[in-house]
1. When FRET efficiency 1/(1 + (r/R0)^6) of positions 57 and 161 (r between Cβ atoms, R0 = 35 Å, to 0.05) is compared over structures P, Q, which one is greatest?
2. Assign the value 1.5, calculated as distance in nm of label points 7 Å out along Cα→Cβ at positions 89 and 153, to the correct structure from P, Q.
3. The value 10.0 for mean projected area of the Cα convex hull in nm² was derived from one model only; which of P, Q is it?
Structure P
Amino acid sequence: MKFPQTFPLLSTERLLLRELVPSDKDVIFDILKDSLVTKYYDTPTFTRMSQAEKLLDMWMNVFPKKKGIRWGIVLKDTNTLIGTCGFCKVHKKWSVGEIGYVIARPYWNKGYVSECIQAMLAYGFNAMECNRIEAWTMKGNDASDHVLMKNGFQKEGSLRESQIWNGVVRDVVMFGILRREYI
């Protein structure tokens, strides 16, 4: 597995996936203060700007530590930040990348998450040479399950009470796609 030396910028038909910057905190706060956005997300609904600053700092530091890549999702036509996506974790020894994403509610059901997933898959398999890319969803998150399967992921099973999200023990669903299935 090859981890990039410089932060990669990705482009799709409508989106630019760019490096996050400290000034993105206001948008991150606005996205994650929406309880419908955080319903199936592993962070509580934000009530304080400091929560956004802390999460943004964590996201910005995964790349320099070579532990992941988190992009800001920006609409090309308006230069509007609408969410984030990326490789939450990379397991170099096993050549596995784990992806995740969050997008503001006004941008749901417009195909943006699929564009991000396709860009991440292309980058992960081609540039990073991953053998496997996986994603986890909270059981019941049918919209996220659907978009993953629509983009070639296979539902591999449920892990009962395997994670604690927002202080509650949750079942999670594992999805994966292999290099040989993508190419």
Structure Q
Amino acid sequence: MSRLAKKPIIIPFGTEIKILNYVIYVFGPKGKLEFNLHKSIKIEFESNFLYVKQIVDINYNKALLGTTYILISNMIFGVNNGFIKRLILKGVGYRAKVENNLLELSLGYSHLIFYTIPSCIKIDVVNNVEIIVSGICKQTVGQVSADIRNKRIPELYKGKGVRYFDEFILLKETKKK
């Protein structure tokens, strides 16, 4: 059994959880999220605690148990606090700005790059070089950040490109004669 799933998930005040036909709905101050449960996983409530348990004891279910526990825990955290990823643009002339649900990126190409912002995500640009991606779903925030980073991955010789705020790029040394 998953060691994580032995611990209960604490449900904060103001968070409501409903389960209908193997779909769990989490409502909170920042929004609503839903997740489809596997048929071999059951959810139990005790006052302010939520327990994730398995119906049948199989190795496959043990892996699912830990994954389900973390996903539900992230949903509860997301609807209460939200998730944030920060990106930095490194390079001469690299800029970003947000206009009408579009992120406009100038990344050293001969053209501008436009990225359509999903409805559940909020993107802020600070000083034209720092992009802050925020939202209630951890997976969506991470995927949007990865999509933006893939527009210009940091190169290994000068370090130019789009990188995460806390990412360290080990620069390679150039050839010498």
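1. P
2. P
3. P
Read the figures in this text as sums done on the coordinates, not as results from a lab. Bear in mind the structure is a predicted one, so any value in this text is a computation, not a measurement. Cβ atoms are built from the backbone, for glycine too; each structure is taken alone.
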